[in-house]
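Listed next: structures, encoded as structure tokens.
Nothing in this text is a laboratory measurement; each read-out follows from the coordinates by a stated rule. Please read these numbers as outputs of a predicted model, since none were measured by experiment. Cβ atoms are built from the backbone, for glycine too; each structure is taken alone.
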Structure I
């Protein structure tokens with residue numbers, strides 16, 4: 001079985017390092033990088049949209065000869081996963097929606113993204129990253145999971161500010177995916193951290209309730225980057241889900 005995992009903003013495919021070995025016996029894992037992240041070439045910011053990222057996923061499936069797969073995404077990766085369903089549902093065997101939401105940005109959140117874009121254009125990426133990281137993880141992770149904190153800090157430092165600016169614009173104008181939830185006909189695993197302050201348990205519950213064949217897993221003491229914060233728990237949820245899809 002082929003599993004495509006799509007990374008969060010503003011990280012890259014290295015965020016899935018804790019999943020690679022654990023999932024190896026259970027699937028063929030692919031972790032593409034979006035343009036400008038993880039060394040992938042950056043495209044023009046006007047072309048950096050969430051639907052365009054789904055087009056790139058489709059191109060990679062075609063290049064690899066993958067006819068059918070499980071698509072998983074965390075946060076921004078989940079937004080792209082919804083666009084994948086819009087674009088090529090017949091090639092999706094299952095969904096993993098981790099620490100993400102179906103609703104679009106609120107006006108307040110959208111304004112915040114544009115404030116961040118202005119900050120980044122003035123060379124303020126370090127301040128931007130330092131402000132984001134504490135919101136991405138649980139209090140337990142901040143106080144007890146130093147290895148995870150170091151990994152997350154390293155991932156943030158590797159981001160290209162130009163790619164971050166392009167992605168912020170895309171996030172601000174992403175589609176509302178709530179209308180398509182009832183039409184997702186494949187098995188779906190919804191995963192969220194109990195202490196996620198960005199995409200909350202209520203957001204995950206909304207998706208799990210609306211998708212006909214969905215299950216909800218709330219990972220204790222995890223925040224928004226649950227696959228890094230509690231990798232063993234996250235991995236087991238994914239493995240169990242892949243067994244049901246198979």
Structure II
């Protein structure tokens with residue numbers, strides 16, 4: 001799917017980013033003010049930013065989305081795991097999935113303004129310098145977040161990659177699911193065609209998102225479990241030509 005840059009896209013993109021930047025100071029201050037509130041309340045308030053950005057993406061950037069498989073989402077908290085192509089999914093997934101927390105390196109908390117918002121969202125912070133001990137941190141904090149009623153969302157590729165590119169999944173999501181005895185709910189999307197990695201330009205169209213049936217661990221082998229998740233995601237990407 002080849003996208004062509006036009007005057008309209010240039011104008012829409014400049015307007016979108018301008019309207020996005022304007023609200024950042026407000027949400028940074030909001031995150032500080034509400035820090036004493038219950039986690040679920042903080043999450044709902046700060047995530048109104050995701051709803052605002054999604055509105056801009058649709059009505060300014062011309063990027064809509066369709067979701068199939070919502071009925072596959074179980075009632076009890078679990079782990080979402082899928083491909084990572086764009087900044088789009090870090091925003092819009094929050095608009096139709098249950099309340100999710102993300103896993104980020106702890107240094108993000110120290111970023112002025114942005115770090116305040118991330119902290120208010122009950123984000124799981126890890127110290128990558130600790131190596132294997134960082135997984136213990138994720139398991140401990142993940143269990144606590146599940147107790148609060150949050151889900152966890154992960155991108156096993158570890159970074160954003162272009163459509164049609166493939167990168168082996170890391171085993172973190174599988175290890176966490178095995179440790180907490182919860183299923184992984186896989187998802188796939190083609191957002192990289194509409195808001196490409198590291199791109200300023202927004203290309204109009206409709207992002208396709210597919211949510212799969214929960215994959216339950218049937219052994220203690222994280223490698224095997226990871227392969228099941230990876231295979232499902234890659235098969236769905238092939239179907240949508242991404």
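Given a value of 28 for relative contact order in percent (Cα under 8 Å, 6 or more apart), calculated from one of I, II, which structure does it belong to? Kindly include the intermediate steps, with their values, before the conclusion.
Working: I: 24; II: 28.
The read-out comes from structure II.
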Next on the checklist: Suppose distance in nm of label points 7 Å out along Cα→Cβ at positions 65 and 145 works out to 3.8; of I, II, which structure was it derived from?
Outcome noted: I
Next on the checklist: For distance in nm of label points 7 Å out along Cα→Cβ at positions 33 and 49, which structure out of I, II has the highest calculated value?
Outcome noted: I
